[in-house]
Structure P
Amino acid sequence: MARLFISLVIPLLLIGCTEGDMRDLHKFVSEAYKDRKPRVEPLPRIRPYETYSYTATQLTDPFSRGNLVTRQPSAVGTGLSPDLDRRKEPLEQYPLDSLRMVGTLSRGEASWAVIHAPDGTIHRAGAGNYLGQNFGKIMTVADEKLAIKEIVQGPGGNWVERDTTLAIVK
């Protein structure tokens, strides 16, 4: 009964709102804006296209076989190289930027980081564990970040160490 009453009263109230004289509103709008003209900004000036004549007769061909040969590691190196014979740890299959540190655990003097992997699994990693695809080794575990030392190949083909961090996600 209440629904029937409401469904009949609301349309009647809305009909009452539409009836009325709006000539004064139309008059106000036409007078308020009759002497205003829209302001149109001029189009930006388009500069003509300048042609460039490329002549590469004196330059090296980028597609020559000499440029496609891979570089060999330099004979003089630091002696640094990753241990390729060790068994890979589970967190080494993911890129470092896809791993998220979500917390820390500690017992006595030992501390571990809680790492969330892209596949949804949770891992515990401490100092000495490896993670990331660049042979990253955890050096220290702090409450807010991990200090990681990665071994990557430099431009000359030799191996170099790179320090990086993995901060906790808040």
Structure Q
Amino acid sequence: MHNYYQLLFKDGDGLGVAHALTPPQVPLLPNLGFVKSWEPLQFELRDGKYPDYLSSDLGCRLCSERLRDILDRYAPPLDALQWLDVAVDNGAESRGYYVLHFPHPPDVLHAEKTVFAGDFVVKAVLSKHAAEGHRVFGYPNCGQLPVFISEEVRQSLRKEKCTGIQIAGVPAV
């Protein structure tokens, strides 16, 4: 049984993809620290319906209000989640989404077991000791995609039937 899982975007099921109407000219999010100034981004939903976890052409974590509420409910203060507003329009309606940012991601990777290619993580293996107490988190310099969750968050996401999410076990030693 896994203690930790990674949220992945689910393909198919008629789910749309968000395309930025005006891509940012600078990196979307800093590796460390809170975003102090944020101009809400505008996206267009293409090729399907709105899911709770929405993939985008910017490769960022777009979460519906429902998904945000669930992650906030379980994240302890040490996980430090920052939510940044975006709007997603499909021509018939516009919905608010949030980019999930980890301003202070914990150093949770097991140095000997994680597979690296240079500085890039090919396969994350978590340190159980370092990840203890975290429920919604990334790791330093993980970019804008990886989201790790605990067992109780996984159970809640399944119970609430959140859409657009595929959950994969992550090794932890």
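Out of P, Q, which one gives 2.2 for distance in nm of label points 7 Å out along Cα→Cβ at positions 105 and 129 as computed from the coordinates?
Q
Taking relative contact order in percent (Cα under 8 Å, 6 or more apart) as the criterion, which structure among P, Q has the greatest value? Let's see the in-between values first.
Working: P: 17; Q: 32.
Greatest value across P, Q: structure Q.
Work out which structure the value 15.8, 50 belongs to, where Rg and Dmax of the Cα atoms in Å was derived from one of P, Q.
Structure of origin is Q.
P, Q: which one has helix-only ellipticity at 222 nm (-39500 (n - 2.57) for each DSSP H run of 4 or more, over all residues; to 500), as calculated, at -3500?
It was calculated from structure Q.
Computed from the coordinates by the stated procedures, all read-outs in this text should not be read as laboratory data. On a predicted model such as this, the values are computed, not experimentally measured, just so you know. Cβ atoms are built from the backbone, for glycine too; each structure is taken alone.
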